[in-house]
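In structure tokens below, several structures.
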Structure 1
Amino acid sequence: MTPRSLSIRIPGHWEDGWLYRDHLVLWTTAGEICSVPIPDIADMVERSYGEHLAVLSEQLVLRSERKFSREYRQMMSLPGVADAVLKPLQDGSPTLIAPGLKFRRADLDEAVPGNVVDVAVYGNRIFTATDEGLFEAQYNPNFPLSRSPLLNVIEAETTSVVAGSGIVAVSADGEGLLSRDIEFGDADEWWRSAGNNSPITRVADYSRGVSRSYEHLLNYAESGELAFIRADSEYETRGTFREKVVRGYRPAVNISENVVKVVEESARRSNSPNVQFDWDSEVRVRGNANYRLLVETPVGPQVVDVRAFRGKAVEFALDGKFDFDPQLSDVVSRAVTVGALHSGFLIESLENVSVLGENGSFVLIDEPRVQVRTFPNSKRYDDTVLAVADDFVEIIGFTGV
């Protein structure tokens, strides 16, 4: 089937958004944080568009991880089932408008100051990076109206933030890549401990951007080089939840030389036994998608995996799952940001937003967006895209990639 998408569009003036558990969290242009339950969106779709599109939006958008279950694939492989289920997409990629949703505004001490540049939601905490600092607030989706203080965690201009594995890390340009343990708890226990007991660690001297590779970090340094920062971690249990928690970081490893070696070895195995590439002029990492580096090379796009297994040195290896047509080089070379999807990569350029998967690419949005997000660490939304425009936000699913 030709790749198709299904979009749920929510009118309004928004700065950013996040899908967290069963809630959509949005930042307004006035610095307020609002949320709406995903079931409310699903109900709105069913009332406005009927049961068929409601079921389809549930499978492709609101619970996109289900596309990859054995049961879903078995069902869709039965004769005639896929055509019947996907019938609303046969003539195009519909957009479902969901107006009139009742948003719940977070009860914060104040609006988030400054211009929002990046956000993250993790561990019932909302982190907002702005040009005035990094701000943290408590958010429990079971009690979204609970009052929370707004903590100014870092008082420096920030450019990006990531959170997970018990830490929050933020890029602050010349102030460096800064990391801080997240204090888990509720009410007064949380903000008192967060304000007093969580020192800030400078992980790198300069950082213009940061992304996650599982519990590890990838830092964009001053020269534009991408450095891998390995985390030392151990499992920790909080209630019924168990995850790896970072205890510290090792010195950064510049990955450019390693990536070039992997790409050269791949080319030699193909048809260029004496090939040598120059970093930056010929080989560039266009983005990180969790642990996969999307690399632009003279022989076409390549994917290089970064592996950091306990007790072993960091390894770099070509990902054989992706064998891109060299003609896709133009798509990759225009990438401004790259996000991780279960299906592959989300590529944002100045012209559009595309999905790049094992079987090729297709344009998901045919014009630029203010912000686009993916959620590779989510159990529900690992193949869902959130995109912010001037007067709406949309959550998008797709099929056929």
Structure 2
Amino acid sequence: MAIFILLTTIFFLPIMKDPFWLSKNLLFTLLGLMFIGYGYITEKKRTFNNLWLGLIFIYISLHFGWFFIKPLMLADINSKITWNLWNFLPTLNCIIGLVLIKTLVESETKRKYLDIANFLCWSGFILSIYAIIQFLGIDQIFNSNLNWVMEATPRVLGKSFEPYRMVLFFGNKMQTAVYLACLSPLCLMFKDFRYKLFYIVICLAVLLTKSYLGIICVTTGFLSYLVFTKRFRLALSGAGVCIVMFFILLRLHPSFFNLYGKLGLYKQVFLDGCKTFFTGSGIGVFPFLNYDIGNYWLKDLGFELLQAFREGGIILVILISGYFINLGWRLFKSEKNMLLIGYTVSLITWLIAGLGGYTVHLAPFGLIGILYISSLETQIQED
């Protein structure tokens, strides 16, 4: 699993038009299928069944048949039908993700997830150090002379310190910040001083990116950790500071709270989704619906639940919400320990990131979400 995480995080191909995300998503598909195959030859420690995940699996399968196989069956014998890779890859990856959760829950133990958390903490620390090196302008790999570094290239020329350098292996400083923020809560569950140092370095890297979403995710994760560890006074104090900072930011950067024009886009996507309210337009079709902000074409929305509504309809939203509500209720009834708290807070941070980021449609984010869910399901079953 450590190799799976590492490769999905750092893999990129400069020769591709999209060197970062297409290569990562394709690698996730291949490695995911291999890991599922490996699950068939390893000993199962338990049986995992979940009504909500099963219903999501069935619905996605039926959805694929209705929107993509039906046109093939009803086409005229002399007509041609073209399938784009992005038509079916999202559906395939959704199915792989659901089967991975079942495979991991049935084969892994608490001890294994402790090792995975340790690996993710070290990964977050090392990636943060590298991001800071990029911020200082001394990185020789992703530098301003590489014309395939997306978004960073036109902004970093001639500057010594610039957060847009902090692309890591993601091609975008916002994705860097959000990924690190989703890993950060795991550092809080360990008592050793080095993990506190890891957390500080990760937070520093996120702050240097100046990514509001990354900072919000780090803050949410920290406050959630304080609540789960029953440090309510500190949590209230932190919430008070956040409220003050909210009004300061509202005054300094009012455009941020309009999400830089995305609110109008979200409204339009919702209204369009209401036209296919129950079933949506088909999982994976969003890139072909021609949404944009200004002249920037959107392959994905950056608001996962709303995109799920647009593609899969209210039925898919209900099934996803039902699963997480059910998971939250079972976590509430479970006996609390630091491993459970660490993964729960990390999952909360991941879910918050999905309200403004791409936690499902980008492979490294999707994989850590799968790990967080499978870890919590495993711990609930072992209690």
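Given a computed value of -22000 for helix-only ellipticity at 222 nm (-39500 (n - 2.57) for each DSSP H run of 4 or more, over all residues; to 500), which structure among 1, 2 does it belong to?
Checking each candidate, the match is 2.
For which of the structures 1, 2 does the calculation of relative contact order in percent (Cα under 8 Å, 6 or more apart) return 15?
Numbers: 1: 15; 2: 21.
Label of the originating structure: 1.
Out of 1, 2, which one gives 21.6 for mean count of other Cβ atoms within 10 Å over residues 101-108 as computed from the coordinates? List each step's numbers first, then the result.
Working: 1: 15.0; 2: 21.6.
Checking each candidate, the match is 2.
Given a value of 2.0 for distance in nm of label points 7 Å out along Cα→Cβ at positions 53 and 325, calculated from one of 1, 2, which structure does it belong to?
Values: 1: 3.2; 2: 2.0.
Matching structure: 2.
If semi-axes √(5λ) of the Cα gyration tensor in Å is calculated from each of 1, 2, which structure is the one that comes out at 32, 31, 19? Let's see the in-between values first.
Details: 1: 32, 31, 19; 2: 31, 28, 22.
Answer for the origin of the read-out: 1.
A short reminder: the numbers here are calculations on the coordinates, not readings from a lab. These figures come from a predicted structure and were not determined experimentally. Cβ atoms are built from the backbone, for glycine too; each structure is taken alone.
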